[in-house]
Structure P
Amino acid sequence: MQRRTLLKASLTVAGALSLPLGVRHAFAAEPFTFYGLKSMSGAFASYGKFADMGSRLAVEQHPTLLGRPLNYKVIDTEGNAGKAVRKVQEAIAQDGARFFQGCTLSSSALAVSKEVGKVGGVFMTPVGADEVTGKDCNASTFRWSVPTYGAIRETMVPLIKLLPNAKRWYTITPQYVFGEALLAGAKQVCAEHGIEHIGNSYHSLQEQEFSGYLTNAIAAQPDVLVLLNFGSQSSNALRQAVNFGIKERMKVLLVWSAGLDQFQELGSDVLEGVYLGAQYWHQVDTPLNRELVKITQAKYGINPTYPLAADYIGTRIMLESIIATGSFDGPTVSKAMQGLSYEGPTGQESIRADDHQVIKDYYLLVGKATADMRDKDDLAQVVSSGRSFPPADATGCVLG
């Protein structure tokens, strides 16, 4: 893999001076607009709020790009793929927009990806669907988050090693593409490690009452209950499981948590002893994460959440790639991002050239007891971390 290291922001001046004198003067007063795709309203507004905060931190670190003032413009996706696409189409057609970062939902990101790809722009997103860097990949699109394959393997495999006597596992799964992908991965891990997958309960994307599914799980007498849902559904399932006394009967693993803001909502009484998968955790000790925690606390008075961290690093990578290339040309910047190696929130991260998937850690955490918490956000501790990705030639991605 070809690896490159991001240049520092100090190269802004050098990049600008490398332009012909006439071009520098022409661009001097013309702002460059970078677009943040955030669900600022609708069902996922809380996610969008934190994501926007992350992008703004990165933008503030780069007030100018190649001598041009940097203008950051938010497009409210409203958590709706159709609305997101229409707004992106308008920005492309009316304003010549080419650089986009964000999206809360995979459906929105997949639709936006196609539009940005048509005009040779650049789009970086943190969504989870395998297709983003799989069969629906394109040369314009990059993804920061670990997809379902890695989330399953970096939570279930370490937990199997940690609990050698836990041989019977039961799953609760949302019945749609994301849930099916997690379930297929869970079954594969069970088969590889001699674990008995004793049953599964499917639920719809509208379900919020999980007592029936939890009753089925208890009746099956598993050693481990695996929750493959996410967001409010996983929070409701976890709360109801605790009310059922499930933590006293079996271990519980939530494979795909939303991180700190979800943990704050649930509280330590629910989380204590529960195993939790996470894309990001603010306590991880890496140089970039220490910097991110410091600037987030200074600016907002909080610790970084997953959406804040994801959109901070996505925005920063794109802006610094523009600086490094000395170009606002989408294909030029995309090519520079392929194979890029950089310091990220999870440590040294890289963008795989063959499918534009960021290679980074995924975390297995365990919820802490209230008495063990050092502060209000010390709700979990890292049990393990690692990187599991299918080979690029097995993802179905063919970059155009």
Structure Q
Amino acid sequence: MSYSLFELNEFIRQVLALNLADPLWVRCELAQVKYSRGHCYLGLVQKEEGGEGIVAQGQAAIWAFKLKSLQRKMGFGLDALLQEGMEVLVQVKVDFHERYGLKLIVEDFDPGYTLGKLALKKRETLLRLKKEGLLEKNKGFDLPEAVQKIAILSSENAAGLKDFLEELQNNGFGYRFDCRLFPVAMQGAKVSEEIALQLNKIKPEKFDAIVIIRGGGSKLDLAAFDEYFLCEKIANAPLPVICGIGHEIDETVLDRVAHTSLKTPTAVAGFIVHHNLRFETAVLQLGMGIKRIAAEYINGQKLLLANIWQTAKESVNNKMGNEKMMLGFIKTELPVLLKNNISLEKNKLGHLDKSIQLLSPEMALKRGFSITLKNGKTIDDAGQLAEGDEIETVFKNGRSISTVKKKVVQ
């Protein structure tokens, strides 16, 4: 007995319809998410425990009417759930068509299952980052005294970006900021990849800080910010990272590794403005302190100069009084002193004149001495004469001419 292919497939359809008539809950991972003509088509996989190998796979569809129903029920949470790589618990009906084969028709999702998986994954990420010493690494940066040059990681169309920029521009203190947007997806499977790519483009010497901001959303929207790949990049960022990803209650791993975490983009802008205000206040206080110290110094110097002037004035007056007294003394005593000195000098000159007269050649001749001349020059050493020299001897009352017969030198 044999069957046609149609007969076989029809038999399979009947068996499945008979045995799997009610919807089933299936655990799986979304490998692919595509939208077409209002419908959503999912690629489902199951990976081996602790690995990446695929042990089972299938196709599922969310028809347009069901997609709208789920959107009304789950809101933005559905968009966050329908992301590639997300682990889900999905309720499906098993449908088999003789021509198109097996397809799972989605009836519902259990977000609690996915959140539980994400919570477990988040805990594992935190433990790994802590073990690697990365939880506090970015906090080790010191924010510049004034944050002005800001690299922004956000979606171009994010409402939070607009709020952030408006808060900065309308800061009320006249501060100016140089902001540059590095556009990234802020939800979905590409968040980590795009943020990592843009981080590599940020040159630390051109910016003071990195800001990551987004608007609000569901818990599932925050799943990307719990991924190890993203958080490791943020922890190792070359600048302090300030984040405000728009969630009032839940804390992501990104919040833990960032330098500063705030709830909203507006709060981030307010933090930066008040950080700069603290710096300006400190500078103004320093200026006032310098002004006060300078004023105290100037006043002290003025007082010192006044004291010096008074002291100098008194000193000059005293000096002038002393000099007047000295001049009076000199006026009185100088004539007497001059007269005495002149008399004394006259006596000295008289004694000196007598001494000169006593030592003159004439006086020496009168005392019995003679003077010997040779060629008109005085001879005072026998060594100056030679035998046969004609010499002249001068006495007090005349002269004689003689010839040297013999010279005796002692």
Structure R
Amino acid sequence: MYPLPAVLVNCPAPAVPELRAALAENSVAVAAEYPSTDDLLAAPPLRTEARQLFIVRVGSLNEADQVGRVDAAFPGSPVLALVEGDYDATALFRVSRSGAAQLIPLPFTRADFGSALDRLLIQFGMQKTPCRVIAVGGVAEGCGATTAALNLAAEVPALSGVPCVLAELTRGLGRLAGLLNLNPQFTTADVFGGTGPNLVTVQSALTRVDDRLSALVGPYRSLATVQPKPGAVPQLVRLLRQTAGFVVLDVPATFDAEYFEVVGAADRLVLVARQDVPCVQAAKLLVEGLRERGLPDPVLLLNAFDPSRELFSLARTRERLGLRDVYPVHPDPAGARAAANVGKPMRELNSASPAVRDLHRVAVELLRDAGVPVHEARPTVWNWVRGKFGLGGV
């Protein structure tokens, strides 16, 4: 996975027809696109502390100064200039001095483009990183797995700075589009259509949630059931590994052969359960099924956790299932409803929510287990007040 998401400036598809395919080939996620530098600088600000790769098309020598404007606005982020037309050495030096770390003539070859991307990583002291995939699923329907997956996915980039993709693998009507107030043109139904998933269609179907989180949503405009071809879902998981540093899968509770193939392809499985007999029995069967297939033990979340239910305490659940990693997620139904109503992760409305605090802790453990450095923000008085009283905003 390329460690920097790309921001495209003045790069319409007709002018640079090979660009998006070349980015997909090099596992570069596209975070945003802007028609011009003016549009970029007039838009709501990107997170300046998080580096991006800015790709700016220079259509004439008069546009060379646009590279400098981007470089000045986002210090520390590399700028790659796509140079169109014939330039003499003096003109090329001017583009370079404006702040372009790499120059690529148009039209370019895929090999030249890939070499420029690799050189940028050396120039900026970075390297490609392997993607980690976390599968999240309920031990039964209605356990809150989709909400848990969404809010875990929001915690990952906030804690690590690593771009994350949240993918919804349901065969029926999806929920993510509604929960995040998204209206994407493409869904998993389109990705699984035709000849099946490929990297270009997957990249095209990703919808930006924020500058570090993207989503691939299930069908939301039709009640028709998605019917992937055999092997298509595991192939999608393999392709998603090329789109971000972390992928969180919202896995439906089918428990068929494909389910175990998908969770087996993930680096970790997070199961979500309620504190009741049917869920504990289902969790026990699932854990046994995973062990029979030689798969690692999952992380278990007890959702809507009630500490007064001693028969389903953390200690008893660990003992009953033989699991080490069992975590509580305390209830916050009002916070979950409020977040869904505005289409945002819960952490953006109330970072002091008990559910958010619990999922934050789980995300920290998952990141550390994967060897990813965690950067937790130091608490401030204002953040404490904002979280304590649910003020939201900044």
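Any read-out appearing in this document is the output of simple, stated calculations on the displayed coordinates, not a laboratory observation. Nothing here was measured: the structure is a model prediction, and the numbers come from that model. Cβ atoms are built from the backbone, for glycine too; each structure is taken alone.
Which of P, Q, R yields 1, 6, 11, 13, 11, 7, 5, 3, 3, 3, 3, 3, 3, 3, 3, 3, 3, 3, 3, 3, 3, 3, 2, 2, 1, 0, 0, 0 for P(r) over Cα pairs in 5 Å bins from 0, in percent, for residues 139-354 alone, as computed? Working through the options, I get structure Q. Computing Rg and Dmax of the Cα atoms in Å across structures P, Q, R gives 58.6, 194 for structure Q.
When relative contact order in percent (Cα under 8 Å, 6 or more apart) is computed for each of P, Q, R, which one produces 16? Label of the source structure: R.
A value of 2.1 was computed for distance in nm of label points 7 Å out along Cα→Cβ at positions 259 and 299; which of P, Q, R is the source structure? Considering all the candidates, the number was obtained from R.
If FRET efficiency 1/(1 + (r/R0)^6) of positions 115 and 227 (r between Cβ atoms, R0 = 41 Å, to 0.05) computes to 0.50, which of P, Q, R did it come from?
R
Structures P, Q, R were compared on distance in nm of label points 7 Å out along Cα→Cβ at positions 43 and 163, and the highest value belongs to Q.
Quick one: mean count of other Cβ atoms within 10 Å over residues 315-322 came out at 25.1 when computed from one of P, Q, R, so which one is it?
Working: P: 25.1; Q: 10.0; R: 14.4.
It was calculated from structure P.
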